[in-house]
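Several structures are given next for inspection.
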Structure P
C-alpha cells in the first residue's frame with residue numbers, strides 16, 4: 001500500500017512497524033510522510049516551502065523520518081519551488097511524485113527528474129497544442145486578485161488537445177521512466193455523484209461514521225453543479241480513459257492507484273483498487289497489463305522488485321489466490337479464495353470474520 005501524504009505520519013509509521021513485527025495483519029506500507037506544498041497550504045500537516053533553504057530543510061526532515069518517497073501537492077506551491085523540490089529530492093536519492101501547479105509544464109518536471117505524476121490532469125495539459133500559452137496565462141494570473149486554477153483552465157486544455165503533443169510528452173515520460181497513476185475509478189465515481197448518492201453501497205457500513213460525515217459535503221457540491229459542468233466532467237473522464245492505452249503503448253509505466261482517503265467519498269479501501277483495474281481494462285489495457293500496474297510496476301517504482309511484485313522462490317509470500325483466471329476476465333480478481341500475507345494464509349472465512357469485526361451497527 002502506498003500512503004501518499006497527510007497529517008497521520010506518526011500513526012502510519014507506528015502501524016507499519018507493528019505490522020512488520022506481526023502484531024496485527026495488514027499490508028506493507030510505503031509512505032511519503034507529510035506533503036510538500038507552498039505557504040498557507042490547504043492540507044494540515046503539509047511542509048510549506050518557497051525558498052531553497054526551506055526546501056532543503058523540509059527534505060532533510062523527510063529523510064530523517066525514513067520516508068519512502070516525496071509527495072508534492074499543488075494547492076499553494078510556486079512553479080520554482082516545485083521544480084527545485086524535485087531537483088533537491090533527487091540529490092538526496094528520494095523519489096518524487098504528486099500533483100503539479102499549472103504554472104509549470106510537465107516536460108519541465110520530467111526533465112528535472114519527476115518519478116511519477118498522480119491523476120491525469122497534468123499529463124492532459126501537456127497534450128495541449130497551446131500548453132506554453134496556457135502555462136503563461138496561469139503564471140501571469142498569479143499576480144492578479146483572481147489567479148487561474150486547474151479547473152478554470154481544463155476546458156481550454158480539452159479544446160486544444162493535440163495527438164502530436166500527446167505523443168511528444170508520452171515519449172519524453174517513457175525516456176525518463178516517469179510513471180503515470182491514472183486513478184480512473186475515483187474520477188468516474190465523482191463525476192457521477194449527481195446521479196448516484198451511494199446510499200446502497202454495502203461497503204459503506206465498514207467506514208467509520210466520522211468519515212462518512214465528510215461525504216455530505218461532496219454530495220452537496222455535486223448537486224450544485226450545473227448540467228454543463230456535469231457534462232464536461234463526464235466528457236473529460238472519457239478523454240482520460242483514452243490516454244491510458246496510448247501511454248501504455250508509448251512505454252510510460254502505469255501504476256494502479258485508487259486515491260482512497262477520508263475526503264475522497266465512496267472510494268473504499270481495497271475494493272477501489274479492484275475497481276481501478278476494471279477501469280484500466282475498460283480503458284483499453286489487457287488484463288495482464290492491468291495486473292502488472294498493480295503488482296510488478298509498483299514494486300519497480302518503489303525499488304523492491306527484487307523481493308516482491310512477482311511470484312518466484314525466495315520472494316515475499318504476499319499472494320492473492322483466486323477461484324477463476326483474471327487473464328480471461330479481469331473481474332475475476334474479486335473471486336478471492338484466500339490471501340497470503342507475510343507467509344500467513346487468510347481463507348475467505350477468516351477474511352469475512354475480520355470484516356465482520358469492524359462493521360458499524
Structure Q
C-alpha cells in the first residue's frame with residue numbers, strides 16, 4: 001500500500017487537534033459519572049470543532065478556521081485526522097459533543113434544499129445534539145429486518161411506530177433521523193426527520209460499560225407525527241434512498257470510527273510507557289501497528305471520499321483498528337500488573353472505551369464479512 005501523507009492543511013489540523021485533546025482529559029471522569037456535564041464544556045476547542053463541522057459549506061457561514069485554512073469536516077480524510085487526535089484525549093467527550101454527525105451526512109445525501117436549510121440551520125444556530133436511529137431490539141446488525149413503520153393516513157399525514165436501540169445522544173438530541181418501513185423489501189424503507197419534542201417520542205439512556213458520555217439510548221416511537229416535508233429523499237428514486245442511503249452513510253463515517261479506536265490505542269500505549277519501563281518491546285510492536293493502521297484508515301477515507309460506495313476499505317480499517325484498540329489496552333493492563341484496573345483508572349477507562357468502539361457501526365465479524373465479499377469480487381487493489 002502506497003504511503004499516504006496528509007497535506008499541510010491536514011497537518012495543521014492534526015497539530016491543533018492534538019493540543020485540543022489535552023484539554024479534554026481533566027473532564028473525562030466527570031463526564032463518565034454524569035454525562036450532562038458536557039453542557040459545561042461547550043467552549044472547549046475540540047467540542048467546538050465537532051459542533052461546527054459536517055455542515056455543507058454553502059450552509060455554514062461560520063466554519064472552523066485555523067490560520068489561513070478553513071475546515072468544514074465535509075471529507076472523511078479531514079474527519080479521521082481530527083477524530084484520532086481528539087479521541088486520544090477522550091473518546092467519550094468526542095462522542096458526547098453536539099453536531100450534525102451521522103444524521104447530518106444522511107440529510108446532506110437525501111435532503112432537498114428546504115430540508116437541508118431547516119436541519120443544518122438548527123444545528124448551526126446553537127449547540128445542537130442529533131441522533132441517527134436504525135438498529136432495533138433483537139435485530140442488531142440485521143438492519144434489513146427492521147420493523148419500525150411509517151403509517152400514512154388518507155390526508156397525507158404519517159406517524160411512526162416502533163423501537164430503536166443503541167442510539168447515541170438520543171436523550172439530549174433535539175432532532176434526528178429515523179429509518180422505518182413503508183413496505184416490504186429494501187425499497188420499502190425510508191428515512192424521516194424527527195424532532196424529539198414531538199408527542200410520542202421517548203428516549204432512555206442505557207447503562208454502558210464504556211463511552212458513557214455518548215448516552216447510548218433506547219427510543220420508543222408511539223405514533224410520532226411526521227409531516228410530508230420531513231420524509232427524506234422523496235425527490236429521489238427509491239433505489240437512492242432507504243437502506244442504500246444508510247449503507248453509504250456508514251461507509252462515509254466508518255473511517256472516523258476506526259480513527260477513534262486508533263486514538264484510544266495510542267493513548268493506552270503512551271500511558272503504559274509513561275508508567276513503567278516494562279514491556280517496551282510489546283509496546284513498540286503495538287506502536288508500529290498504530291502507524292500501519294493509520295495508513296489503512298487514511299486509504300479508507302480517500303476511497304469513500306472518491307465514491308461513497310467504496311466501503312470495503314472502511315470495513316477493513318474499522319475491524320483492524322477496533323482489534324488494535326482492544327489489544328493495546330489489554331496489553332497495557334498486563335504490563336502494569338495485577339490490580340492495574342484499580343491503580344490506573346485512566347487505563348481502565350481506555351479499556352472499557354475500546355470495547356465500546358467494537359460495537360459502533362458494525363462489529364468486527366460484520367466488517368470481516370464485508371471485506372470477504374469485496375475480496376471475492378476483486379475490489380481491493382493489489383498494493
Structure R
C-alpha cells in the first residue's frame with residue numbers, strides 16, 4: 001500500500017519536545033495547517049526545514065493537535081498496523097500479568113503506542129474508552145481486532161462495552177455515552193478474581209471502566225503485612241485495600257468512605273469472600289472521621305484518596321489537602337505503626353509529593369522509615385519518554 005498522508009508544520013519549540021520522545025503535538029506548537037485536511041485524518045508532522053517527526057491522528061478541536069502513532073516515515077498505518085500494536089500489547093500482559101489476564105488493562109493508550117485508547121478486560125467483557133477523534137472514526141475495526149487477538153489465544157471474550165462517558169471526549173468534539181458496542185445478552189456486572197479475592201465489578205456504573213485495576217500489586221503489599229493488625233482503609237470505595245488486609249489475616253479492618261453505595265458494594269464483596277466478621281464499613285467524610293479517632297487506635301492506615309488535582313492550576317490546593325490528610329494519619333498511628341499513602345494525580349509530581357511527606361513528618365515530630373515505594377500495576381506501563389504515563393505514587397512507611 002502506498003503511503004500518502006498530508007503534512008502539517010510544527011514550530012521549532014514543538015520540534016524540541018518531539019525530539020525528546022514526546023508523542024503528542026500541542027496546538028500552541030502548530031506552525032501551519034491546510035484547512036482542507038479533514039478532522040481525524042492521518043497527518044505527517046514536518047519541521048519548517050522539511051524534516052519528518054512523526055505520523056498520527058489530527059484533532060482540530062483538542063489542545064493535543066496530533067497523537068503520534070509512529071515515527072517511522074515508511075510505516076503504513078492500516079489494519080495490519082493496528083493488529084500488530086494490539087498483539088504486542090497483549091503479549092506484554094501475558095508476560096507481566098499472566099495470573100490476572102481475565103481482569104487487566106489490555107491497552108494503556110500512549111504507553112502501548114495506541115494513543116487515545118484504553119481497553120480493560122473483565123472476564124468476557126472488554127471495556128473501552130476512546131479519547132481520540134481519529135481513533136473514534138475507526139473504532140469498529142479496533143474493536144474487531146481486540147476480540148480477534150484474544151480469541152486467537154483461546155481467551156473467552158465476547159463483548160465490548162464502551163465507557164465513552166469521560167469528559168475529555170468533549171475536548172475532542174466527541175459525544176459522551178456508554179453502552180454495548182453491539183447488542184449483547186451479557187449482564188453489565190461480573191465477578192472477577194483478583195489474586196484470590198472475588199470482587200464485584202459494575203462496568204456500566206463503576207469508577208473508571210468498572211474498577212481500579214492499577215492498584216492490584218499494591219493491594220497485595222498491604223495483604224502481606226496485615227496479619228494480626230488493626231487496619232483503617234480511608235477512601236475505601238468498594239473495599240479493594242480493606243479486603244486485602246482482611247484476607248491477609250488482619251485482626252480487624254475499618255473501611256471508611258463518603259459514599260454509602262460504594263460501602264454497600266464493599267460489604268457485598270466482604271460477604272462473598274466470607275470476611276465480613278472482621279470488617280466494618282463506615283460512611284463518613286475521611287477528614288472528619290480521622291478527627292474522631294484516638295492515637296494508637298490503628299496499626300496500619302491506608303490513604304488512597306481520589307485525585308486532589310486534575311490540572312497544574314490547582315496543585316497548590318492539592319498539596320495542602322494531601323498534607324492535611326497525611327498529618328492526621330501520622331499523628332494517629334502509634335510509634336511503630338505503618339502509613340500507606342498514595343496519589344493518583346500525575347500533576348502531583350513525585351518530588352512534590354515527597355516534599356509534602358517530609359514536611360508533614362517534620363511538623364508531626366515523627367520519622368518516616370521507608371518500607372517500599374512503588375507505582376501503578378504492570379498492566380499500566382510507564383514510558384520514560386512520556387511523563388503522562390506515570391501517575392500513581394505509592395509509599396509504605398513505618399512511623400518511628
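Worth a mention:
- At a computed -14000 (helix-only ellipticity at 222 nm (-39500 (n - 2.57) for each DSSP H run of 4 or more, over all residues; to 500)), which of P, Q, R: P
- Sorting P, Q, R by distance in nm of label points 7 Å out along Cα→Cβ at positions 36 and 172 from high to low puts R first, with the largest value.
Since every read-out is calculated from the coordinates, none of them should be taken as a lab result. Just so it is clear, the structure is predicted and the values come from calculations on it, not from any experiment. Cβ atoms are built from the backbone, for glycine too; each structure is taken alone.
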